[in-house]
1. Where does the value -9000 come from, among 1, 2, when helix-only ellipticity at 222 nm (-39500 (n - 2.57) for each DSSP H run of 4 or more, over all residues; to 500) is the thing being computed?
2. Out of 1, 2, which one gives 0.9 for distance in nm of label points 7 Å out along Cα→Cβ at positions 245 and 381 as computed from the coordinates?
3. Here distance in nm of label points 7 Å out along Cα→Cβ at positions 181 and 405 was calculated and came to 5.4; which of the structures 1, 2 was it taken from?
4. For which of the structures 1, 2 does the calculation of semi-axes √(5λ) of the Cα gyration tensor in Å return 31, 30, 22?
5. Consider the structures 1, 2: one of them gives 1.00 for FRET efficiency 1/(1 + (r/R0)^6) of positions 93 and 205 (r between Cβ atoms, R0 = 25 Å, to 0.05) as calculated from the coordinates. Say which.
6. Among the shown structures 1, 2, from which was the value 0.35 of FRET efficiency 1/(1 + (r/R0)^6) of positions 109 and 277 (r between Cβ atoms, R0 = 30 Å, to 0.05) calculated?
7. With FRET efficiency 1/(1 + (r/R0)^6) of positions 61 and 285 (r between Cβ atoms, R0 = 41 Å, to 0.05) derived from the coordinates and found to be 0.20, which of 1, 2 does the value describe?
Structure 1
Amino acid sequence: MIWIHGGAYRFGSGKEYEGVFLARRGVVLVSINYRIGALGWLSTGDEQAPGNNGLLDQIEAMRWVRDNIRAFGGDRDRVTIFGQSAGGSSVSLHMFLPMSEGLFHRVIAMSGVALSPFAVLLPPYRVADYAKDLATKLGCPTDSSSSMVACLRKKPTELFYTTRVQGPPMISVWAPHLDGPGGVIPEPPARLLREGRFYKVPLMTGTVPREDFYDAPNGTSRETFIGRLRTWVQRYHSNREAMFDALLQEYTDWTRPDNPDVIWDIDLERQANYGYHSPTDALAAGHSASAVGTYLYYFTHRSDNDPHPDRFGVIHSLELPFLFGPRGIEPYRPTVYTDVDNTVQDNMLTLWTNFARDGNPTPSAVAGVIWEQYQTTSRPYLEINSSLVPRNFLFARRNAFWNDYFPKLVNESKCEEPQASRASTHCFGGYTTFVEAPLFFGVLFLYERLW
């Protein structure tokens, strides 16, 4: 099992995650680092700095595992790549990348998929424009790619992480980008999914309730919420008023339209629906047509010892301590595991490692439950809480809004790269708010420089 960490493509490290819990279940766990921020994703759009270095690092790590993992008791023919947030979008992106072919055999994408709006920087926004912006702020020439890159290579590393480059609303400037034929990401993942051009390997994917989060102790006023919506639709080039009206209609509790606590709660739901729930459902729907095994989950367990206020609910990353233990995953870990927490952890470890071994999380019942494969008729999923509960139609209305209705408004805005399909909810990807590196083996603590 190869773990690819998250962190909005700008933060994080593989060493933050303890590997012993998964390793005790009989798998060999490999946790990698990859270049992040400008060093991972900066591109001039030509041969001087093609970019997508973070994905190339991940691919090189998978090649290393293919060529060496037998020496550590691993099976090169049963490799599962799994990750959360930007790690989740990364692992599912590899299902669409020509360079990743044959390097893995199962995928677990947690709270982030290749269709998430932060997953890939899409036209009309160009990573080369942000490279020039960074170069200008660092005092480098921008008249030619070669002189700009030569100058940037002389700058201290820390400046690439501390220098702020601002993109349009909700667009992440340092992220994977389309680089055309012969590149790392030749075509938009939504198009490839729609046309069935992806690696047919078993997929497990899912989300938590509070995927995108901001605190507001006094709630969110109607005025603030309307302002947030108006700012959000600026990511599109036209038809903004219709998009604003549709969002305001869909995300207003008309029985309590001015209640600050209700508005705060529903605004968080909006962000999670858009950024995580609906693209995850779209990926599951498209992937399920391959009939190789698609499993959708919804993690809703909150520890009694969770350090956050109760009203926060189950927030982004809260499931990670139940796979990796409490070490290093601040501030998401409970201080002490309860008996219920231990049960949740045991079930999750069993499901995840079963899937890694067999491509099926329940080859036999786990906690009395068989996890039904996802299909578009009843859209089954497994809710993971103190018990495992099979359910159907997760966020059916909200997913229909984002995956079926909203794209019609988007396509009317005349995007340069329209993606008119159920598997696309946006024209451009990314949130502004959202190293050469050693491999880290959870059990062996073996460090090996990759490049």
Structure 2
Amino acid sequence: MSLTAAPVRLSTQSSDFEARFAARLHWSAETDSAIEQRVADILADVQQRGDAAVMAYTARFDGLTVDTLQQLELTQAELKAAFDSLPAAQRDALESAARRVRSYHEAQKRASGESWSYRDEDGTLLGQKVTPLDRVGIYVPGGKAAYPSSVLMNAIPAHVAGVAEIIMVVPTPRGEKNPLVLAAAYVAGVTRAFTIGGAQAVAALAYGTATVPKVDKITGPGNAYVASAKKRVFGTVGIDMIAGPSEILVLADGSTPADWVAMDLFSQAEHDELAQSILLCPDAAYIAAVQAAIDRLLPTMPRAAIIAKSLNDRGALILTRDMEEACAISNRIAPEHLEVSSREPHRWEPLLRHAGAIFLGAYTSESLGDYCAGPNHVLPTSGTARFSSPLGVYDFQKRSSLIEVSAAGAQTLGTIAAELAYGEGLQAHARAAELRLTNVPPMRASP
């Protein structure tokens, strides 16, 4: 039986639009309770037994049995050998993508990641000191597919930020190492790399073992076990975000070839069955043309079954009154990837407030952002773009406030601080400020 993909057709002018729209958007991020319990057990085991537990779970889940965990560490020579073994075209593409990603994140660092300070009128210095994290862990998926682009997007901004050690973990089921992933680690400047994955890899990075060093933050996507583990270790280490299924929203005015838009919808649908692809457009004839393109192109896709399942279960083609309404609905969705596929993308961009990444113009396919445009492809999902940002240099830095109060400044600030401290009933706070005054007053009782 041939596969068909029929994303739900909605119109904002229909009386039942709101209910059907909400039902299509709904996705529960709740993790299965059995997964949660299994992850909790794995984390506790790794925290207690370290290397031995990591080796046991790697043998069970990835089919790799070793005598010591050091056997699962990739050397820099292996990473370089993987790079050297690639066809010239792949080496060139990897290095070109890395250059663009590095260039973008270096600009990001210059714009927002530098220390600063100033002195006020009495000579008091105030400022902010920006310093990199010491050591970070990056998780690179390696089960159903290999993701060298994820290596670049996680390791390069950490490197640009000045992180001293970047520890990569990547599962290699049955010992199958992807040369592109290893080569990407070489190009991106990964310090150490281990062929371990799952909740046990997250636990090893968070708690440290005899072989795997403890990190300060863990970034990178993974399956439900990885997401659950990252949630549980947050607080012991930092994490970037909890990623949900991939999403694309195409905001179109009908001027882009329908085949292009259909393929853009496929580009996210092929990730997995839970991925979401939505088209917003005020032109009913164009929406019909996109559906016809979907019907024609789907049989040519190697991952047609996954695409069909995703579009049938979570896809939508939505007819809007106009482009302004399409922009308003886009803001409600707050998509991970937002393509503005129109003749005048810069006319609509000011109306768009919530999106992980905005792709302007018909020639800007989302896939270019995934691989080589430069901005990071680790983006907030499931509507979290309302309050979250793409992964960037700032995720690998921390900020310390700088305060140097002059003798003159202490006279003014000390009086203010003492007054507020007495009001809060904290006499030691008040007295610490008052002792620096030229004329030290007697200590007061708090009200």
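The numbers here are math on the coordinates, done by the rules we state, and not lab data. All values reported here derive from a predicted model rather than from experimental measurement. Cβ atoms are built from the backbone, for glycine too; each structure is taken alone.
1. 1
2. 2
3. 2
4. Source structure for this number: 1.
5. Computed on structure 1.
6. The value was obtained from structure 2.
7. Values: 1: 0.85; 2: 0.20.
The read-out was computed on structure 2.
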